[in-house]
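I've put the structures underneath this note.
All of the numbers you see were taken from the coordinates with simple rules; none came from a lab. Predicted model, so just to flag it, every value in this text is computed and none were measured. Cβ atoms are built from the backbone, for glycine too; each structure is taken alone.
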Structure P
Amino acid sequence: MTEIFGTLGPACGDVETLVRMFENGMTGMRLNLSHTSLKESAEVISHFHEAASKAGVKPDLLCTVTSDTAENARAVYTALRKLDTGWIQFIPIVRRDINGNVTEDSVKPEQYGRFLKEIFREWITHDLGKLNVQIFAETSLELAGKPSNVCWFAETCGNVLVVEKDGSVYSCDHFVNRDHRLGNLN
């Protein structure tokens with residue numbers, strides 16, 4: 001199944017816009033905490049939940065993990081759990097400056113590992129069978145000898161389409177940049 005992700009943020013964070021996005025085929029949202037905090041995103045997250053409910057959709061949720069996000073694993077997971085999406089994906093964010101050095105806001109490998117361990121403890125204790133966390137669900141498929149649904153476990157990439165607010169289309173939510181743009185719906 002092809003999924004269409006939108007980015008949850010100020011430009012498309014009002015209820016009416018989000019409802020229209022769901023009605024036009026959006027199946028998931030990316031919550032980008034790279035430039036804002038979970039606390040600063042509270043209103044937009046509330047709008048997301050209201051819009052999904054109005055549209056009768058239980059969308060997937062993609063959350064970026066920066067160094068700040070990684071240090072607040074339980075709070076992030078608890079807030080996302082309340083959205084009742086059924087599916088959460090966590091993407092580690094690593095940026096480089098113009099000299100090629102990893103920036104301070106990038107999540108460090110050890111931080112991401114601790115973040116996932118904390119998320120796993122919360123998930124296994126409270127949400128097993130109620131909520132899927134992508135990395136745990138996909139690892140379970142692999143361990144059971146079943147085919148994976150994500151590119152980093154699969155032989156090829158490109159099964160999760162992303163459509164941005166400007167209509168730009170990308171074949172993978174890991175490569176939303178100029179070099180990987182497939183086209184534009186407008």
Structure Q
Amino acid sequence: MLKAQATGDRQAETMVVPAKFKFTPQTFSSVDMEFSANHAAAKAEIARVFRVPPTILQDFSRAVWRNLEESAQSWLSFGLLPWFEAVEFAFSRALISQQNEDAVFLEHQLGELIRPNTISLYNAGRTATGSSTMTVNEWRRSALNLPPIDGGDELVRQAGQTGAGSETEPEQENSDDEA
């Protein structure tokens with residue numbers, strides 16, 4: 001009887017349960033609910049004290065894709081970066097002599113921590129190298145940590161752009177007063 005009510009054309013209708021069945025609602029006790037609330041509050045407090053996003057502690061209750069990226073960037077900028085800078089300063093002070101401080105420096109390579117997804121990375125590279133902002137080799141070195149390629153040190157110029165000190169002057173528009 002129940003199978004007939006739950007299949008075919010009748011599956012969208014209200015099911016009639018026989019009187020001999022006993023219905024038991026699935027609920028949590030007040031103790032379980034209080035434990036769950038305290039657990040969530042403890043995660044939020046731990047995240048606040050240690051200055052990490054709640055998603056690092058596996059609390060995804062208020063997370064969506066966009067704020068996951070932003071919270072990770074915020075954690076890097078405000079949580080980890082001060083520690084990285086302090087370690088760099090301490091190591092530089094302890095390991096690099098005053099004679100070599102202009103030639104040698106220490107820094108963390110944070111590229112993997114802030115690397116965008118591949119499509120975003122390539123779109124940024126296309127924009128930077130195609131708009132006379134960076135050469136291809138500058139992009140390869142800074143964003144991808146790849147060696148230079150032949151011909152990669154030339155800026156790509158858009159139509160109408162000229163280099164500094166070039167001999168060609170842009171044409172001036174004739175005004176109606178000159179005619």
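Each of P, Q could give mean count of other Cβ atoms within 10 Å over residues 111-118, but the derived value 10.4 comes from Q. When Kirkwood radius over Cα pairs in Å is calculated, the result is 17.2; to which of the structures P, Q does this value belong? That value comes from structure P.
Of structures P, Q, the largest value of distance in nm of label points 7 Å out along Cα→Cβ at positions 47 and 71 belongs to P. In terms of mean count of other Cβ atoms within 10 Å over residues 55-62, the structure with the greatest value among P, Q is P. Each of P, Q could give relative contact order in percent (Cα under 8 Å, 6 or more apart), but the derived value 9 comes from Q. Can you spot which of P, Q the value 1.6 was calculated from, given it is distance in nm of label points 7 Å out along Cα→Cβ at positions 7 and 151? This figure was derived from P. Each of P, Q could give FRET efficiency 1/(1 + (r/R0)^6) of positions 15 and 95 (r between Cβ atoms, R0 = 30 Å, to 0.05), but the derived value 0.00 comes from Q.
Kindly point out which one of P, Q the value 23, 11, 10 was derived from, the read-out being semi-axes √(5λ) of the Cα gyration tensor in Å, for residues 23-78 alone. Here the read-out was taken from P.
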